[in-house]
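Each structure below appears as structure tokens.
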Structure I
Amino acid sequence: MTSPLAMNGHRPAGVLQPAGEVSEITVVRRIRRDVAERLTRVTRAHEAETGTPMSAVEQQEATKSLITEALDAFATEEMRAGRPPLRPEVESRVSRAVADMLLGAGGLQPLLADESIEGITANGCDRVFVRYADGTRKRVGPIADSDAEMVALIRRLAADAGRAEADGEGAEERRWDRASPELNLQLPDGSRLHAIMSVTRRPALSIRRHRYVSVTLTELEQLATLNPALRSLLTAAVRARLNVLVAGQTGAGKTTMLRALASVIPPDERIVTIEDTYELALDANEDLHPDVVPMQAREANVEGAGAFTMSQLFRSGLRMSPDRVIVGEVRGNEVIPMLNAMSQGNDGSLGTIHASSSAGVFKKLVLYAAQAGLDPATTNLLVAGSVHLIVHLALADTGRRVVTSVREVIDSDGTGVSSNEIFRPGPDGWAVPGAPPSTALVQALAAAGFDPWLINQARSAPRGGWSS
């Protein structure tokens, strides 16, 4: 995919590269302006005539048709002026660039099309940085000609996301202005976009890419995120319906691990997913998970009404008769209904939490529960009665995401939570066998197919059983 060259001369990845570059960029901007003006008239006329907004598919078809008409008109104009028309390959690039700007993600499109990119950040239109899968970071060209154009691009992406949800009757207003300076949404490829304006010197955005939308624990073992013992243990943990929290810092791979754990869930089980912003996409694989109810929190509308919090989602989700509840990320007082759900019959539930270590999860849960007015002693008792395992991931020096710790929750006397770190960080940070698991855990895992001998094998193996 292509994108136009920014006015300051920097070139984003995948931009147009004809011999007469300046004139080609001029054509892109002219065609875009003409098509945008005509498209506005067409969509307004459609709504006036039918009483309903133009659907995303109709708008896409209309835009492509208008681009063709605009290019034909431009070619006719050039020939009448005695100038040669655009070469076919140039016209094709112009057409794709205009379509990217009006239908795709504009200057973001080539970055989103690059499968090796995992993260995109922008501080204004021209300070743009990408993070690659190997952990390296690089500054790239602008994503728009100006900050105003960047704001317009993000607003269009928000509007497109709202239309896509409307097609599925899950519509949500996507305001992004001085009154609502923060925006969270999921892009069509599953990437998660967060943008902020007005409270920053320049508009800023962050996009998190998920290279492994459909992934299994076996595939994570092949990627060296797990070793054989960990893969077998976690597989058995899901089959044994243990409640598992996946912890780690931003970018550690928590969501990917959550998807991999969910891949073990039998297809005949009903799953409810609860997220701040759609990201898990378990419902995208109907063969693996045919019975999924994805739920997303909602902010208040322009009038300040219509908000639906994560805590409310839990209450509604539990009424949907789920076999398991999966939480995208716990980050506030929704921790209370989550722990209650785990302790009241929804065994086998999964979730993620932001923490720098597996032991640090307990303090985070206490802090989040305090937001709902629950005292630390009661929170500790609730955690001990609901969570079975904590899996911690981190980004290694090599750029690889690895499991660093697996902690078994044992009990609580109110003053704290007792636990066994059955896999602890080794010298290089990768998880190696630590304290022996409890008899109860060994029995539960063994009944689900886990061979406890694998832990002893990893204990005696070089580097704790990691092959690379």
Structure II
Amino acid sequence: MLETAVVLTPIHFVYLIGVIVILGLMIMRKDAPLPCLIFLFIIGVLATNSIVGGVQSVFNSVVYAGATFMDIIITIALISALSKCLSDIGSDGILISPMLKIMKTPKKAFWIIGISMSIFALFFWPSPASALIGAIMLPVALATGITPLAAAVAMNLFGHGIALSGDFVIQGAPSVSAAAAGILPTDIMSQGFPLFAVMAVVTVVAGYFFNKKDMNKKEETTNKKMDKKEVTKAAKVTAILTPVTFIISIITILALKLKGGEATALIVGAAIFIMCIGTILNYKKEAFDKITEYINYGFLFGMKVFAPVIIIAAFFFLGGDSITKILGEQFKSGLMNDWALWIAQNAPVNKYIAAAVQLVVGGLTGLDGSGFSGLPLTGSLAATFGGIVGGSIPVFAALGQISAIWVGGGTIIPWGLISVAAICNVDPVELARRNFKPVMIGLGATLIVTWLIL
């Protein structure tokens, strides 16, 4: 059932105004860190009744966001270091040549890289899948002429959208939703399958057509011949070592049933190993300096991409459970979560409105960039709405899960899709903007199907 009635305070209204202002600026293609810092300060002052406390809250929020993203920053940095190494020694050209026979055109590249991302993400979640696809398949895709942004859309929609929202293999998402709803995860996966299928097909097809124009553009840099660079023995050995090492890593992940951070650690650790071996083979005595150069390159790139996102995320983290660690124990739930619960408690209820509210609540809880943080709320709402309107609890739970993860897991929140954006070297805000229309179309279609089957 629904929790105790939510009492909205001035902080809630300031936060909501901040969300509207910041999202509006993003839509207008304006940078958002400045308003994020301003609203962080105002909320900090209101929360602590002190200007000093407000200033401290800004710092604490940014530090918390930075710490939260640190593992992703390191992942991006080290994968970027490997990519730079492979490019410098000429192994990238050797790796790309045979795969281009399969991934011949930008349109094929979109589907191949997307489906591959989805398969890997199903077995060990999107972050390690992004690192793996980015290291091996992305350079091949870009060589076909597909733009980095279109490739990022494919990876994002298939991985952080389709694979993570359904989570049919690892079953982390349906387990959280089911526990809150008082049902079995298999109930959500079976009864909610039409919703997962509609969301996947509609969104990806829409995403493909919205990006089709980019797939017809071939930049000169993508059509350059790879054989201009002298192929050395070190390049050949590293080109063989790279796929072999990653294949062994994948087998190990499946055999040991690693997932999430554990799988990412193995993939990125393998990338470090390849970078070091390749650098030593090619540069010999100069390897000490070159490895440092590659690591510097990777971290400079990672921080350049993440710096503004950390500031933006620091504000939106106040919307979720992270608020307790940022502003103190007096805040038991996130400000946006409170708004979502307030809407659920005050909206008039029939099956149509209940489904729409469930969709909106899931999306609102995803604004913190997590996706999973809102599942306990959408799960409990599913049980409540199912009981009130006599609809299917698993279907309600699946709808909330889809909305929360597609928004926050994430495909349309810049701080939720940063790993793919960084690996593809595209602006995360632009990637979120490019995903927005297809995801909204998909959510609309999914809501209609929900109304039909409830």
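Every number in this text was worked out from the coordinates using simple rules, so none of it is lab data. This is a predicted model, so every value here is computed, not measured. Cβ atoms are built from the backbone, for glycine too; each structure is taken alone.
When FRET efficiency 1/(1 + (r/R0)^6) of positions 274 and 346 (r between Cβ atoms, R0 = 35 Å, to 0.05) is computed for each of I, II, the one that comes out at 1.00 is I. One of I, II was used to calculate semi-axes √(5λ) of the Cα gyration tensor in Å, giving 39, 26, 19; which? Checking each candidate, the match is II.
When distance in nm of label points 7 Å out along Cα→Cβ at positions 138 and 298 is calculated for each of the structures I, II, the largest result comes from I.
From I, II, which structure was helix-only ellipticity at 222 nm (-39500 (n - 2.57) for each DSSP H run of 4 or more, over all residues; to 500) = -12000 calculated on? Clearly, the read-out refers to I.
Suppose you compute FRET efficiency 1/(1 + (r/R0)^6) of positions 146 and 266 (r between Cβ atoms, R0 = 41 Å, to 0.05) for every structure in I, II: which one lands on 0.20? Structure I accounts for this read-out. When relative contact order in percent (Cα under 8 Å, 6 or more apart) is calculated for each of structures I, II, structure II gives the greatest result.
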